[in-house]
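Below: a set of structures, written as structure tokens.
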Structure P
Amino acid sequence: MLTLGSVLLTIFYQIIRFPPSWEVTMIKDKTTWYASWFDTPFYHILYKDRDHKEAETFMANLTNYLNIPESGKILDLACGKGRHAMYLNTLGYDVTGVDLSENSINYAKQFENDTLHFDVHDMCKPYKSQFDAVFNLFTSFGYFDKDESNLETIKAIKANLNEFGFGVIDFMNSEYVINNLVAENTKTVNGIDFLQKRKLEDGYIVKDITFDHENESFSFQERVRAFTLDDFKLLFEKAGVYLIDVFGDYKLGKFSHKDSERLIMIFK
């Protein structure tokens, strides 16, 4: 049976190809890789096959586990184009999605309502309100060149939690990713052949992405710190937050350093 969340997310993916307000050009004046790559339609094309049913299951499991109050306030930190935020809103929560990408936020704003809002925001800094939960999902952490920015982000999450609030970081399990790294492959989406090359470099998992579109060549790079659970524990200690629980998948199964694909941490 289709849920309202399923319908909304299906519409979302059907119109993701090239939103009319986006220029299909390489952004050259941004100072960080994520500011340029995430702000292009190509990023969303490459990853448009993300499983929105899996996202629904994760959000339902997570909100049930946290026992977020009815109509509770949730901050979706680094929300992208809002797929998690939109589904959380259909569950009855008052959701704010924030992201550094102006294009992503401008796109997401068409889905706003009285209890769903989107805003451009740097996640290293506290947002202007407090919440029952702050979610940082789908490895939207560890991009920064400066170590202090990672710590500042966790401190910002802490500042945005109310007295009873919980923080959640859903990160890749770096140990699993490194042990199962695919050095190179090509993924074809919407007629575009994305060549992806991966490597471990100076403590970062790096993916180089190259492709051609309309007789123009493009090249982008993703760099994510290969944080382990122990690394996060040190960050949490410095930020003055307390790790409550750790899960290894979107069904909230037990975390295994060797076998889990995800590292999902609950803290406050």
Structure Q
Amino acid sequence: MALTPSSDNSLRVLQAVEDGWGAFCRAPWSFLLFQALSALILLPFAALAAVGAGRLAKIDEAMAVHPTGAWAAFIVGVIGYVIVALWTVVGLTRGAWLSLEGRKPCFADFTRWDRPASVRLLGSGILLVVVIAVAGAIATLIWAGLGRLNEALSVIPMIVVAIFYIWLLVTQKFLIQVSLLGTANPLNTIGSGLNVVNPSWWMVLWLAIIEGVIHVIGALFSYGGLLVVVPLVLCISTAAFRQLFSAEDRTGLIG
């Protein structure tokens, strides 16, 4: 079943930023060390996928069979990258939740592998991509049909789908937290976002803008800034999630 709004379904953005900052400061070195560790593990897989993709792109189109090594490098790189990325997000979210509960997370809390949580997060992410792809495909078909009638009319579906994408992505702002802490069924993540975020849509958009500004500031400090920004923003988002969805771990992520 999709989640419903908490009894106090109101988002206090500045309070969420303050709580998220406090959660990060409760165990900054644990957050940063885990983020640095995950980045070091991610880099080889990203490089392997890039090398494989580069080799596949350079192959003469006349060749019917691509080298097995290039395909193997690409596939292993992508799979490894996805697994490590899931491990990273689950670990950071667990650490953020513990810290927001007033507990100081230890390094083992970040590094513990949770296969069911990772599968839920992956399933939710795939589902969101499918929804976006279907909406894009429908808009493309409508655009092509209207373009044959009148070129000016073809702009309408592009504008509509752009508005739809903005609305959808804001409603799914807490997809990570819903997947990991809110519902055990990935199929309910989209509906939970629609039910809970819609009443506070503009405030969630404001939160997303603030987090975007924080990302920009972090990017000014290159890689070191990103090491700080990623866990900090996740702490802020998790604090906002607790306001809108309730501060209850429904899936046993912490336990």
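Every number here is computed from the coordinates shown, using simple stated rules; none is lab data. Keep in mind that this is a model prediction, so the values were computed, not measured. Cβ atoms are built from the backbone, for glycine too; each structure is taken alone.
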**Message:** As an exercise: helix-only ellipticity at 222 nm (-39500 (n - 2.57) for each DSSP H run of 4 or more, over all residues; to 500), calculated from one structure in P, Q, equals -25500. Which structure is it?
**Reply:** Q
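Comparing structures P, Q by distance in nm of label points 7 Å out along Cα→Cβ at positions 138 and 178, which one has the largest value? Intermediate results must be reported in sequence, preceding the final value.
On the way: P: 2.6; Q: 1.7.
Going through P, Q one by one, distance in nm of label points 7 Å out along Cα→Cβ at positions 138 and 178 is largest in P.
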**Request:** State the single structure among P, Q that was used to calculate semi-axes √(5λ) of the Cα gyration tensor in Å, giving 27, 23, 18.
**Result:** P
**Message:** For distance in nm of label points 7 Å out along Cα→Cβ at positions 42 and 226, which structure out of P, Q has the highest calculated value?
**Reply:** P
**Message:** When relative contact order in percent (Cα under 8 Å, 6 or more apart) is compared over structures P, Q, which one is greatest?
**Reply:** Q
**Message:** Starting from the value 1.4: which structure in P, Q was distance in nm of label points 7 Å out along Cα→Cβ at positions 98 and 242 calculated from?
**Reply:** Q
